[in-house]
1. Out of 1, 2, which structure matches -21000 when helix-only ellipticity at 222 nm (-39500 (n - 2.57) for each DSSP H run of 4 or more, over all residues; to 500) is calculated?
2. Quick check on the output: 1.05 is Cα Rg over 2.2 N^0.38 Å, derived from one of 1, 2. Which one produced it?
3. Assign the value 24, calculated as relative contact order in percent (Cα under 8 Å, 6 or more apart), to the correct structure from 1, 2.
Structure 1
Amino acid sequence: RHAFILEKLDSLPFGDNLKAIKPLEAICSEEYCPTVRDGQALYFDDDHLSLTGAGIVLDHAQLKID
């Protein structure tokens, strides 16, 4: 379903000024992809991260929002 846009994103010139953020790597393990962690929902609905889920992804990417 997202193959076209993923192909375009993968073709971007990643480097010091452009980093790829991959939520799957931050949230999921090899065996399991949780929807809840420590009693907190990771998704708002079937396609969108909750604030908790987004925080996990940002922490994994070592990004901070002021």
Structure 2
Amino acid sequence: MIFLREINPLSLKLLERIYRQSRYHQVRQRAHFLILACQGRELEELMTIFNVSYKTIYNWINR
């Protein structure tokens, strides 16, 4: 399980807008990751969805 602080509704809307409108794939991918992590998705599931390693997930969380 990933422990993230709860994201307030305004920040969640901003993440959703970034996910839909950003020109940069990596930015969209990280925003999508944060949205799904907020919804309580498991670490292994997120690693499969994004086809990334644990280290990448760790780096995304720290950014």
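1. So the calculation was done on 2.
2. That value comes from structure 2.
3. Of the options listed, only 1 reproduces it.
Only the coordinates and a few stated rules stand behind these numbers; no lab work does. Remember, it's a predicted structure, so these values are computed and weren't measured experimentally.
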